[in-house]
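Structures given as structure tokens follow.
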Structure I
Amino acid sequence: MSSLSVDEVIGTVRRSSLPTVITEGKDDYFIYRRVEAMVSDSGASFLPVGGRGTVIEIFRRRAEMAGGKVAFIIDLDMWALSGPPEEFVSPWVATTFGYSIENDLYIDGEFERLLHGEEVRRFKRDLSQLCNWFAREVDIYNQGQPHLVDRHVDRILDRGGNILADIEADRLVSTRSATTYEKVCASYQQLIRGKTLLSLLLRQLSYQGRGARHNDRSLMEVAAIADGALMRALAGRVRQALAEPMVP
């Protein structure tokens, strides 16, 4: 992952003769490497710069890179609820379909087909409560208040599938709107943060004594190399973004 500052990233892009795709990075960069392979004929170099906020900051300074072939991949995050702001509806921005790249792979990989027997019942029980929690965070977000979605499922639900008492007391999950809950439940694979959703699924796919145990990275890698519909669509958007030199 790049340790360059925003100024250094912009300077690097301006000096490069190659098309450049600016991405997030960190633990999920191996996924972007697959997208890079899918558009390899474009000659593009992928540049991971850290978190989503850094990618957004660089995009806002795109005038400094005008004339170059530059694309940005941005996770929708909470924009998955209503679409990105107009500022980010740009020919040079490729967004994910779901909350994050992990959501896209979750959908492409059809991971829930790995569940069987009692695992299905437990997963659906826990999922209903996870939707409850996330719906409340959506309500908080829509009210313009600080929301909190960056959590492992074990910090939200106990092993019986109940929302932890301190979460309920602090976030007043019981006050979430029925409309928001129904919306989240109807599109949970797209809307609930991918890492959290995957940690919920892995409760049923990685427990001691299960015949075949899975982990998050292996599932993501299998889905990435399968070149599913959403990954192909993302690669297509990147290819389109690199088709013409960027203008402010």
Structure II
Amino acid sequence: MESLVEEIARKAGEIALDHFRSLASLSVERKGHLDLVTKADREVEAFLIERLRAAFSHDGIYGEEGGNILGVSGRVWVIDPIDGTFNFVRGGPNWAVSIGLYEHRRPVFGVIYAPVRHLLLTGGKSADTRLNGKPMRSVPPLDLSRASTGVGLHPSVATQDRLEVMRFISDELRINFRCCGSSALSLIEVATGETDGYVALGDATWDVMAGLPILGNLGVSHTIDWDHTDLDAKLRFACGSEAFLEKMRPLLAKVSAAA
């Protein structure tokens, strides 16, 4: 299964790259303020649905751009054709194809392919985590003297919650932060040790369905209660080592209560 899904992700990335190389002629639509969709998103999602249905005919599929196919196996492929569309249309490299497998109300396997960055991550409960085919090490221990976190804030999130995230990270934890504009790339940064974790308000399940099982093999936990989270939910969560999560829980308790 792993190699087949990797192949599908690579070919989907090639389709996206063709559009990326001709951005001047690419039509862009707005789903909301600072929330964009392109012909490339829809074409890549259609390809992913076609290939996944052919390979796993009994499984369901749930996609960002409207793909919602019921299956009979109890498994669902949750796909984000281009995670980081805003970066994509601006010509930036931080975007990726994300394919995650959801089973028994849990993310269990994922593939993330960032073609401009030449990064392919694969992993989950049934597969060791690999970066471009090579095994990855567990994430390093949290060291607050050099700590950093990725941050994802959806445009729909209230200003007071956005400001509280920045205040808490800067004043309470006194650590660095970065916003790369793609949940998938933010999770890759955790996997590679560029950051110690990721905190997000407003992410969708398709943003993280691939990345979380990939990270799970590297000693990364998260705060999402999947037993009480549906696939259409907007997420407020953090992921990282247990030490990182302990630092972030007071923030999440405050901003989740305000949601």
Can you say which of I, II returns 18.3 when Kirkwood radius over Cα pairs in Å is computed?
II
Thinking of I, II, which structure, once helix-only ellipticity at 222 nm (-39500 (n - 2.57) for each DSSP H run of 4 or more, over all residues; to 500) is computed, gives back -10000?
II
Ranked on FRET efficiency 1/(1 + (r/R0)^6) of positions 95 and 223 (r between Cβ atoms, R0 = 25 Å, to 0.05), which label among I, II comes first with the largest value?
I
From I, II, which structure was distance in nm of label points 7 Å out along Cα→Cβ at positions 167 and 191 = 1.7 calculated on?
I
Of the structures labelled I, II, one was used to calculate mean count of other Cβ atoms within 10 Å over residues 39-46, giving 20.4. Name it.
II
Given a value of 17 for relative contact order in percent (Cα under 8 Å, 6 or more apart), point me to the structure among I, II it was derived from.
II
For structures I, II, which has the highest computed value of distance in nm of label points 7 Å out along Cα→Cβ at positions 63 and 143?
II
Quick check: 42, 26, 26 is what I get for Cα extents along the principal axes in Å, for residues 15-126 alone, calculated from one of I, II. Which structure matches?
II
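Computed from the coordinates by the stated procedures, all read-outs in this text should not be read as laboratory data. All figures in this text were calculated on a predicted structure; none of them were measured in a lab. Cβ atoms are built from the backbone, for glycine too; each structure is taken alone.
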